[in-house]
Structure I
Amino acid sequence: MELVGRLACLVAAAAAALALATVARCDPQVPCYFIFGDSLVDNGNNNYIVSLARANYPPYGIDFAGGPSGRFTNGLTTVDVIAQLLGFDNFIPPYAATGGDQLLNGVNFASAAAGIRAETGQQLGGRIPFAGQVQNYQTAVQTLVNILGDRDTASERLSQCIFTVGMGSNDYLNNYFQPAFYNTGSRYTPEQFADSLIADYRRYLQAMYSYGARKVALIGVGQVGCAPNELARYSPDGATCVGRIDGAIQIFNRRLVGLVDQMNTLPGAHFTYINAYNIFNDILANAAAYGFTESTAGCCGVGRNNGEVTCLPYQAPCANRDQHIFWDAFHPSEAANIIVGRRSYRAQSPNDAYPMDISTLASL
């Protein structure tokens, strides 16, 4: 009878997941979920540091139950969607506002403007680069060891948790393609820059592995060259994406697939690659089929011919938010995030994930 009840619970949870209602009516599929990344998934960490990269004011969060929280969109982020589909009752909280037993279910270390490189995003003020996020994770693991009583128990728990890492967007958006602030664009070819990023990425992932991370999904960089702010800078008229930006990102993503293969040679490691570039390309190419009517301008008054990157405080957003792919000049709308989150969790196309999607990763 216990098995029957569990199966019924899972069926109900799956039905709720399809509707993106609160999924957790039974235990989550994994004991905890740890999130690393930038403004695409930051849910409040930058609220606690001095930074221009903050989104804790309206109209951000206009469609989020708690209002403005630090999420750079109108509602849910992709990792919010993934957390729901994994069966968590609540969204994974920001590390800056979390401590003690709350860490048992996981935490979000992401920071807006952060990159793989330490200097990335420095023109925007405070941010927590990937190295700092990994250091925070190591501190959190020590707290878990203290709570659970010993390192072996903590390691066993962590080995069953899901980790998602989405880094690299700012290393292009707020470093390589920002010659006014950085010289990386003149010092490195796109191939050399990707190799440099991957070398750092590998080092930080190995540190996470040494602290118990085993089920890790690496989220590839999406089509930064199609964002409204990049169109405003490089293509005010004509093309809907900036080819030289997206070409460089594709080089990085190919290296990231190779990094997954390398990490999977470690004992007990299950790393996977989520092809956010492919997923977002499908959304842009088939916008009407997904219900979108606007793909080159943000919802909160940001077009391709002005300099706004984030929404202005208390700016009135567009009324048809679900029809916009972009919420502001860079970040996707909740409607787009839901699609990316769902396809990250359960691949819709064979090209969405390699070698497995997050639902498969969770079942291992």
Structure II
Amino acid sequence: MGIEDILLFDETIFKNIDAFNPDYVPDNYLHRENQMESLAICLRPALKGGRPINTVVLGSPATGKTTAINKIFNMVESNSDKVVCVYVNCQLHTTRFNIFSQIYNKIFGHMPPETGVPFSRIYGSIMKHLQKEKKSMVVALDDVSYLFHSKNANKIFYDILRAHEEFKGVKTGIFAILSDIEFRYMLDKNVTSVFIPQEVVFDPYSTPEMFDILKDRVRAGFYPDVISDELLNTIAEQASEVGDLRMGIDLLRVSGNFAEADASKTIEEKHLKQALSNTSSTNLRSTLKTLSNEDKLLLKAIAEYETDDLIAGDLYKLFNNAHPTSYASFDRKLNKLEFLRMIDTKFTGKGVKGNSRLIILRFDSEDILKCLERID
């Protein structure tokens, strides 16, 4: 089939191609019932006229955190007009003005002027509205670690959480969504005194759970019988291996595109192989971009070590010689890489008190080094 034939081919195996988009919110939200219940408990006081419970929504990438927030916010807003639920993507909005412009837009239905209006007026308009209407507000800050990179986090948290000191009766809360387990060490004391959060943890999906979710996405996105359960299970295993459901969803979309380009009414193994070669490096790069420079240096050291029996103590000596750091800081970075499923660790039963940890890289070391070189 030629290029024009591919572009103009009328038949499609996609019933709803949007079902494979990153921002798609599925009707069936599987295997997150406990987390949704916990989020509901944190929002319940606001529905009763009180202050929402501050919450840290913690989980590695692609574990359903953003979807959960969007679904619970939709449920709240469909049942009450006394709670303002604001979702902000902190990858896109990192300044005080931008964050509060998003809040302003949610409340008033339009953005504030970009110039000529001081921040204090925008802030005052938001809080006076909440005060007058006797509404509570919860702000979900997704990928909140980006606010720390821009050094705006503490001020934004303070602005939201201590609004009641200037605007009597205003009740506000924050849902901080993040993949960084070091978050709790970053807030100033004057913020931590009011931000005392509950934690809602989104553990990585198991392979059977991924299969269920992908099966549901197949029903929503493809016409019947486009892909076999056998191939779908292969996709679930691939996604589970890297701990990223988004990879599985992307594999479905890309495999479908290759099948259509091949004028096939079904996705075959060859189409999946083509998709795998296109997708794996993209997902790896997206995860690496979330790491700090120090995290990348540690991951690079692991990839360059080139041994099957890398012990944490030996790695620390190597890393500390090149980049002096405390063992506690090194250990937190190592835990973070494991949390993000870049590495695995297991106790060997050797060493002091039998607590030596073996470090296992989950990706090919050459792929890691190439991706790190490209994003630096």
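No lab work stands behind these numbers, since they all come straight from the coordinates. On a predicted model such as this, the values are computed, not experimentally measured, just so you know.
Out of I, II, which structure matches 130 when volume of the Cα convex hull per residue in Å³ is calculated? Please list the in-between numbers first.
Values: I: 130; II: 185.
Only one of I, II returns 130 for volume of the Cα convex hull per residue in Å³, namely I.
For Cα Rg over 2.2 N^0.38 Å, for residues 80-119 alone, find whichever of I, II sits highest and give me its label.
Numbers: I: 1.37; II: 1.23.
Going through I, II one by one, Cα Rg over 2.2 N^0.38 Å, for residues 80-119 alone is largest in I.
Here helix-only ellipticity at 222 nm (-39500 (n - 2.57) for each DSSP H run of 4 or more, over all residues; to 500) was calculated and came to -11500; which of the structures I, II was it taken from?
Values: I: -11500; II: -16500.
Of the options listed, only I reproduces it.
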